[in-house]
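Participant: I've put the structures underneath this note.
Any read-out appearing in this document is the output of simple, stated calculations on the displayed coordinates, not a laboratory observation. Keep in mind that what you see is a predicted model, and the values were worked out from it rather than measured. Cβ atoms are built from the backbone, for glycine too; each structure is taken alone.
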Structure 1
Amino acid sequence: MSKVIGIVSEGPTDYLVLKSVIDKITGEENRYLPLQPEADMMGRYGNGWKGVWKWCKETVPLDVIMDSIQPRIDVIVIQMDGDVIRKEKEVHCLCESTTCAEKGKEFPLYCEQAAARMCPIEIPCNSHSDEIEDIINHGKHVLDETINMPDKSRIIVTIPCDSTDAWIVAAYDDFENIEKIEDPWRSIIAKGKYYHDVRVRGDKKSINTYNVFAEHLVDNWDLVTDKCYSAKLLEQEITKVFI
């Protein structure tokens, strides 16, 4: 049976990928509500990973909102790319190895030191390895700890590694350790004018281009889950909740 699914994502191409993949996994044409970012990308939280994290922090009480919106939201899927864990200091603010006089005093994205580029956190963080499973676990922990909801059984957090672009690459190519390739959009997909006969316009990710990529992704989803642990994990969690 199809469901109403709220999507919290870094941007519109991630939203498109998630919709396509979830319909593939469930075998249904579900109904989707884009909760974050807002349509004009200039709303209260902005876009990107900071927008996702702020949404999780400030959207309360989440369970009441899910039940009060019409149509009622059955499940919310929240996406933040794994590259955030690799390169952004704020997500390591509360890690065991972090030393900072301001640690724990306020939400990391509200920290004046971080805003002023004076954050003392060192990356890579010594509390974690660079293994994909560890990156995913840390990303999920960061968001899970922020979400204000006593029962999170209707929330699915997905951390594509290094990003959802890695899933696109996995659908087309057979690179080793695809999830460890940094910035697959720039390093592989947008490196030339065409990617597997699909026109790519520099760094700009167009919805039309991603419609083509998403269709190929769905057609080759089994290959993607074989190559990408983050994709396989999402499939398992979607299956557990929906089927």
Structure 2
Amino acid sequence: MREPGVPELDPRPALSRTPRLGGLDSLRGLAIVWMMSFHFSFDLNWFGYIHTDFYTNPLWLWQRVCIVSLFLLSSGLSQAVGDARARSEAAFWKRWGQIFGAGLLVVAGSWLAFPESFIYFGILQGVAAMLLVHQLLGRRLGAWVLVLAPLAIAAPHLFASARFNPPWWNWTGLITRKPITEDYVPLLPWLGVFWAGAGLGALLRRVQLRPLRALPRVGVLAWLGRWPLSIYLLHQPLLIGMLWLVSRALGHPTPF
């Protein structure tokens, strides 16, 4: 029991009462803008306004790698910040449930649009799996996940096997043949990128996250970076709907 007149000390770290990191939000916002521009280009190609190959052209393939890497790196950093601020278990599981539920919506929506190549383990399913691994293992290892990150990245090159090619094993990433799907972000190698961010964030905790605080906050990007899940779910229906309306008005053929 505390003495009268003596304020009760908050047992949580001081970091738990700090504001959002605008620079980290801006980094995530940059990934969002890049993703939306990529998807808009994909939609233009789908509607026949441009003609390119998103499945084999290195320009688009490497853009996708960079976009996913930026998302997962910032996601790993965000988890480290949450750990530093003593985020509650309830808060983690609430957010995880939102991501998992959104992933189910993407499965349903992509099946309607692309029944032969619908998304069953894309970015949202991958992030949900990575969050689970980090919650159960990674956060206990702290900065040591930086040692595991390159091993996770190299794992598909070292341990790939045809036994993982069936759809129910595709989530591992240890495949020898890429599955037919519109988005594919398996646990390996992408867990390595996530852990690179989480490990870096764990190191920065030792200096009160000062380098992250020094990142510039870019207004619009920072605002976008606060709502990644909502934007991810809404932007494609809005872009596709807009293109459909424009195509109908111009008499241009539509894919549906």
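Participant: 1, 2: which one has helix-only ellipticity at 222 nm (-39500 (n - 2.57) for each DSSP H run of 4 or more, over all residues; to 500), as calculated, at -20500?
Facilitator: For helix-only ellipticity at 222 nm (-39500 (n - 2.57) for each DSSP H run of 4 or more, over all residues; to 500), the value -20500 is produced by structure 2.
Participant: One of 1, 2 was used to calculate Cα extents along the principal axes in Å, giving 52, 43, 32; which?
Facilitator: 1
Participant: Kindly point out which one of 1, 2 the value 34 was derived from, the read-out being relative contact order in percent (Cα under 8 Å, 6 or more apart).
Facilitator: 2
Participant: Sticking with this structure for a sec: Taking distance in nm of label points 7 Å out along Cα→Cβ at positions 48 and 216 for each of 1, 2, which is largest?
Facilitator: On the way: 1: 2.8; 2: 4.4.
Comparing 1, 2 by distance in nm of label points 7 Å out along Cα→Cβ at positions 48 and 216, the maximum is at 2.
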